[in-house]
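Structures incoming, each one as structure tokens.
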Structure I
Amino acid sequence: MFIYSDSNKRYHTYNYFLKQKFGCKVAKLSLDAGFSCPNLDGTKGYGGCTYCSGRGSGDFAGDPRDSLREQMEQQRTVMEKKWPNCRFIAYFQAHSNTHGSLERMRNCFESVLDQEGLVGISIATRADCLDEEKADYLAQLAQRTFVEVELGLQSIFDVTGERINRCHTYEEFLQGYRLLKERDIPVCIHLIDGLPGETREMMLESARQVGQLHPHSVKIHLLHVIEGTVMAQQWRRGDFPLLEREDYVSILCDQLELLPPEVVIQRITGDGDKATLLGPLWSMDKKKVMNAIDMEMARRDSYQGKRL
């Protein structure tokens with residue numbers, strides 16, 4: 001039995017972590033607070049990352065035309081039908097939610113803290129959208145509620161970052177990460193498998209180095225090619241292949257073996273909008289992908305951190 005598990009999972013799931021911390025089911029309410037991104041608005045670049053649909057990973061977030069309270073209420077109603085006694089984390093998901101003034105950040109985050117059943121907030125952003133002042137505020141906020149900051153990295157390799165128009169380097173990522181780590185703010189690092197030009201060895205090295213940073217948690221998911229993106233044009237030209245399911249499962253299991261067992265694994269696959277997803281189409285059967293990962297870990301008699 002894997003030490004951080006109360007089920008058949010051989011990795012440290014986010015569900016397990018939340019149950020241990022809060023003693024109940026906790027669901028995330030995905031919000032769009034109307035922030036932008038530095039490589040969308042010209043601060044660092046234009047057009048966004050080549051895989052971006054325009055909402056900065058917020059395709060399933062609430063409607064930004066609605067207030068944050070309205071977005072939360074709409075999603076909470078749905079969640080409570082599925083899990084009647086669950087509690088909630090306000091997930092500022094769309095775009096970079098520390099890109100802007102400290103005053104705007106504070107107004108957004110503070111406005112949701114009094115919501116019934118709320119146990120914390122999760123803030124998606126980029127490491128280059130942080131500074132000392134913002135990190136100090138987040139540390140103060142973390143004294144009042146559970147706070148986690150999700151930092152999009154995707155790959156440790158700058159050549160990949162340039163290829164996908166990431167508009168920041170790995171060193172810039174590390175600088176922002178350290179601002180949070182020094183203040184004991186839980187950080188979730190995002191990685192994407194299958195980015196153009198990346199080999200299996202590169203994906204494993206990203207996981208290895210991220211593990212050595214000892215973040216609170218990690219999200220790993222495969223690359224989705226979305227209609228209307230720059231990457232869709234590149235894929236149609238045949239510039240790069242998409243991962244097959246068997247390859248993704250094998251790589252993901254290798255990565256889990258390289259991550260310390262105490263690191264929470266918030267995600268091992270991703271959701272694509274069926275109306276706009278071009279590929280890989282096998283990813284739409286999320287349950288089948290997750291079952292394949294469980295089966296491969298069992299076949300190997302493996303577990304998270306085995307190769308450390």
Structure II
Amino acid sequence: MSNASVVSLQRLSRLPWIWSYLGAGIVWLGAMAFTGGTGGGGMLTAALSFAVFSVVVGLGQMFVITLGPGNTDLSIPANIGLAGAVAMKLMGGDDAMIVPAVLAALATGAAVGLVNYAIIAILRIPPIVATLSSSFLIQSVAISYGRGLLIKPPPAFAAFTTATVVGVPVLAIAALIFSILVAVVLERTLFGRSVSAFGQNNRAAWLAGLPVVRTQLATYVLCGALAGLAGALLGGFSGGATLDMGAEYLLTSIAVVVIGGTSVSGGRANVPGIWGAALFMFLLVTMLNTWGFGSGIRLILTGIIIIAVIVLAGGDRATR
């Protein structure tokens with residue numbers, strides 16, 4: 001191997017997002033080896049289909065975590081359940097109501113984000129405690145609004161959320177385009193740079209005249225709005241909205257961010273890594289199910305992986 005190739009591999013290995021894709025590839029090969037090489041294409045299509053929702057909520061969580069230590073939105077599962085119920089109920093099985101209902105889901109999620117930040121800023125409660133507390137309020141509202149019923153989506157919306165083009169889900173294509181826009185916002189706009197600067201040193205960001213309060217507020221509202229969008233899309237994809245359909249995204253929304261290379265110390269976000277981590281999470285579950293392991297083992301392994309990534313990234317803050 002030439003020196004140029006070695007240097008290229010070394011540079012590639014330093015990219016924080018590369019390991020999530022490498023892990024996804026290894027897990028996919030492991031599942032394929034167990035099945036004798038059959039069903040690989042279908043597995044990837046399914047992985048892309050389910051990864052979309054992890055990516056959408058993960059992008060919102062990424063912005064929050066980038067704000068710095070302690071910033072995590074734990075209200076995402078309850079937000080998904082409420083926004084999904086709002087969207088499905090407003091659609092009422094009518095294709096003509098799809099757009100207004102999706103907008104209502106976005107508004108619902110944004111309102112949740114606004115309430116979260118109000119609790120944090122006005123009551124001076126740590127974000128983890130504030131968002132966890134608000135999740136109980138959101139669940140109560142969702143129970144009262146949805147009444148625990150499975151509310152089915154209109155045919156056109158269900159068809160859109162499950163459609164594929166040459167084996168690639170339409171939602172995955174749309175989510176990829178959106179991810180590119182998010183990366184541009186993060187790198188090229190005042191808001192994105194303010195989020196990173198605040199995560200690196202909030203006092204320095206404030207002294208530099210950056211709009212700290214507006215940045216924090218916009219970040220939590222954005223995270224809430226994306227969770228609301230995920231709730232509407234998930235309701236269409238799964239054939240209806242249920243109050244607990246967002247339960248698995250509490251751990252997942254954090255895992256895809258951490259495994260994807262975003263710094264848990266704040267100040268450094270990573271959009272490409274979220275896709276690799278989302279694919280890795282789904283393929284890991286698929287492989288464990290193929291091998292006959294239950295959900296308990298899956299959760300244990302997920303926790304171990306998150307801890308390992310945090311430990312490996314532990315020197316990031318000290319070297320800044």
Structure III
Amino acid sequence: MRTSDRQTRSYLMALFERHGFHPRTAFGQNFLIDLNLIDVLAREASLGPEDLVLEIGTGTGGLTARLAREAGAVITVEVDRNMVGLARELIDELPNVTLLHRDALKNKNHFAPELLELIDERLGEAGDRRLKLIANLPYSIATPIVSNLVASELDWERMVVTIQWELGQRMTAGPGTSDYGALSAWLQSQCRVKMLRRLPPTVFWPRPKVQSAIMKLRPAPERRARIADRAFLQDFLRRGFQQRRKHFRGVLAGMYRKQLGKTDIDEILAELELPAGIRAEQIDVDGLVGLANRLYQRVEQDQGA
């Protein structure tokens with residue numbers, strides 16, 4: 001039996017019973033047990049010997065072993081000691097897999113330095129290595145993992161991840177919808193985002209109480225090149241959508257009250273032909289990027305004066 005073929009409900013139930021512990025909901029341990037869907041993840045990853053795979057949430061190692069058969073190298077990260085022990089039974093024999101027992105995040109805005117150092121080391125082992133995030137992500141950390149990878153300077157090539165369906169809706173949402181927000185604009189300003197499949201709870205064990213989705217993200221360099229300062233844009237979106245129902249003019253005046261006056265805000269909105277009464281959720285991604293760029297330029301001018 002291949003290692004990935006062990007990721008079935010009956011196998012996992014017997015495995016946990018034999019070891020005397022249970023999946024921990026606090027760590028989002030819902031294992032993908034539909035073998036066809038595991039193959040979908042691997043197929044959409046389009047792996048080859050030049051690829052470095054980053055997997056967050058090793059679990060029992062079933063997906064890890066499947067990815068390792070095709071990738072040049074795999075870095076897999078697991079925070080739960082019990083899972084690390086189970087995973088080692090499968091992957092210790094695989095020479096191209098490195099298992100990190102730690103939290104992948106230093107905090108919600110940054111990856112752990114140890115993980116970043118290991119990624120840099122593995123990428124440096126071959127000049128043509130491509131970084132791909134392929135994972136059944138724990139729901140609780142899916143947003144910071146995806147968002148932080150986009151924010152990083154890492155030259156990633158694609159992400160194929162399972163996440164909560166509602167999060168997938170937010171990633172793909174357009175202006176004027178209830179799901180459209182800072183995350184939608186942040187990802188779409190730099191990536192091509194696509195929902196590949198909606199997954200019912202029955203394809204996981206234990207069954208989650210919510211629907212899930214397989215998401216695929218690819219970099220869009222031409223979109224990223226239009227951003228004047230990515231850190232400024234990220235802060236602009238995060239704070240700007242905190243009061244999404246208020247007129248954006250007032251929100252912006254409050255956000256940049258130390259650097260710009262209300263007259264400056266009005267001038268910028270007029271330049272971009274944005275009505276004074278518009279709300280953040282009504283502005284499309286290109287419009288938000290253009291507005292952030294103009295604000296950044298004015299703030300920089302003010303600070304340099």
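Each reported figure results from applying straightforward, stated rules to the coordinates on display, with no laboratory input. These figures come from a predicted structure and were not determined experimentally. Cβ atoms are built from the backbone, for glycine too; each structure is taken alone.
Once FRET efficiency 1/(1 + (r/R0)^6) of positions 103 and 247 (r between Cβ atoms, R0 = 41 Å, to 0.05) is calculated for every structure in I, II, III, which label goes with the largest value?
On the way: I: 0.30; II: 0.95; III: 0.55.
Largest calculated value belongs to II.
If you rank structures I, II, III by relative contact order in percent (Cα under 8 Å, 6 or more apart), which sits at the top with the largest value?
On the way: I: 18; II: 35; III: 14.
The maximum falls on structure II.
Using the calculated result 63, 59, 35 for Cα extents along the principal axes in Å, pick out the matching structure from I, II, III.
II
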